[in-house]
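The structures come next, written out as structure tokens.
Every number here is computed from the coordinates shown, using simple stated rules; none is lab data. Quantities reported herein were computed from a predicted structural model and do not represent experimental measurements. Cβ atoms are built from the backbone, for glycine too; each structure is taken alone.
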Structure P
Amino acid sequence: MKKLPLYALALTGSLLPLTANAQAECGDVSVGEMNWTSGGIAAGVIEFFLEQGYGCNVTVVPSATTTAITSLAENNEPDIVPELWVNSAPAYFRLEEEGKLVKASDTFSDGGTEHWLVPSYLVEEHPELATIEGILENPELVGGRFHNCPDGWGCRIVNDSLIQAFDFEEHGMEVFNHGSGETLASAMASAYENEEPYFGYYWGPTAPLGKYDMVSVDLGEYDEEIHSCNQDVECDSVGVSAFPAAGVFNVTTTDFAERAPEAFALVENVSFSNDQMSQLLAWHSDNQASVDEAIVYFLQNNQEQWMGWLNEEAQANLEGLF
């Protein structure tokens, strides 16, 4: 990733020099950058604040979920891993129990979310479509079709279980299994932009949910036992359960939290609302922007929010920069 301070310098003038004491107090910090856009944004924002606010010497390490958790287990590095989806990294809980890792904050305030969605313009005209019962009683209002995940995705297994539990066939609801994530997103975009009926699966935070005003269909209560069965292709007792929120954490090593408490306190404060990240991802996509540009866009437009994440010294270092 390009060094964000240089990009910020080009936009805003000169950066304020930090004291040698601040640099010495924080020292060297490694930050894992996940290989997707929101992960890059979260890592870049933390990198920027640590360097320009807290005087840390930051090294960004390209990473991914499995790579990050393996490195943390074997090498106790990197010091900080933003946007770790712990449902895909079960070893995290063992390492936390052993005292090696600390959850600093929720990357997204609502966690990672999964939804069955209909466009808001349909619900405004037909309020009953906000519930699965209303949809199944009126399948023609959503086009009589459910847009499902591609084969091989985890959501496909859960969706297929719910389709069986809700008895789509009995209610005249066709299921269209998409061949890729691209066609799933394109189907939603095409329907929304033409104000056509639509009913399908998507997850967040994501660019489409930042761009299109979609309503999450009420599937009923979440039931852990039923959902676990719905995730298992071998389970023959599928049932009705809403999707749970997935834990998405900003994680640090315990060593980092103890040696750099002020910097750790910053990471404890870094959290984006799901709508905010979805809208930021939509801006990134619509403008064909780089991750660095999305980071600067966030910094320029949310100063009151992120100033509250910083301690007084870091606030003074960054005051007036944007």
Structure Q
Amino acid sequence: MYLPLVYHDDYSPPFPAGHRFPMEKFRLLRDHLVDSGLTTDSELQRPQICPPEVLALAHCPAYIERFLAGELTAQEQRRLGLPWSEALARRTVRAVGGSLLAAELALQHGIACHLAGGTHHAHFDHASGFCIFNDLAVVALHLLESGQAGRVLIFDCDVHQGDGSARILENVPDAITVSLHCEKNFPARKANSDWDIGLPIGMGDAAYLKVVNDSLGYLLALYQPDIVLYDAGVDVHRDDALGYLQLTDAGIAARDEAVLRHCLEREIPVVGLIGGGYDKDRAALARRHGILHHSAARVLQALRA
């Protein structure tokens, strides 16, 4: 089984030094995966920019236009938390295109992983928490609208609740939103996912993994989705700057392998998206995100054996 990996050089545009959002992590993740021998730069799949009409499946057209033109208000800019630039705008629509490509590749090959994605705080008509457009919602709605899937399940393991995804997809019965998150964390006002699994501060590897396995064992059998969108946020890590859980590298690897195995053993295509991760040591953060891609390779190797 082939493991498609999706990346574009637009993903890490020039950014203010020391900014809280680690924009260079996408480029460093690519470098790590190449240096570790998992892939080569030429093997990476390069996405197109997401067309405006596909973005508009999940977002207000006027909001899309204002963001791309750099016309957000100062208040909207603060809520986003990122400084606008043409390069950021291009990066944003390119990354949604990357998640779309990853989903299409997963439907063809059973699995695909993006070196970005998981922007689950973006809402219908506004940005929030470093998220501008919600790739999870866009992909889910595109797959349903185009008939490529009859039911999509979003399994969101970012440490923060996927509030934007929950609100955008609230009235879409065939898009199932599942959020495993630290209960006392951003956002302060939670949305209603189809399944919200709030976790206590300080939860470690073993307890967390039990929740993941129990949840997937139940939900995949219940919904039998045609594809799973897996937000593999590493802000669950004990060294993360914005998370309150206590997972180790080994715990994250076990989580990623468990999610991918649950899907592939049931022959459900699965897309891995990197989600959130925050650390001043950007190289360490890139390696942490790379756990997803290395875990995917190990699961595929085990299934082939």
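Quick look at the values:
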quantity: With Rg/Rh (Cα atoms, Kirkwood Rh) derived as 0.92, matching label from P, Q; calculated: Q
quantity: Top of P, Q by FRET efficiency 1/(1 + (r/R0)^6) of positions 264 and 280 (r between Cβ atoms, R0 = 35 Å, to 0.05), largest first; calculated: P
quantity: Structure responsible for 16.8, with mean count of other Cβ atoms within 10 Å over residues 48-55 calculated and labels P, Q on offer; calculated: Q
quantity: Mean projected area of the Cα convex hull in nm², for residues 240-295 alone - structure with the largest value, from P, Q; calculated: P
quantity: Value 11.3, calculated as Kirkwood radius over Cα pairs in Å, for residues 120-159 alone, assigned to which of P, Q; calculated: P
quantity: Comparison of P, Q - label where relative contact order in percent (Cα under 8 Å, 6 or more apart) is highest; calculated: P
quantity: Distance in nm of label points 7 Å out along Cα→Cβ at positions 80 and 112 derived as 2.6 - corresponding label from P, Q; calculated: Q
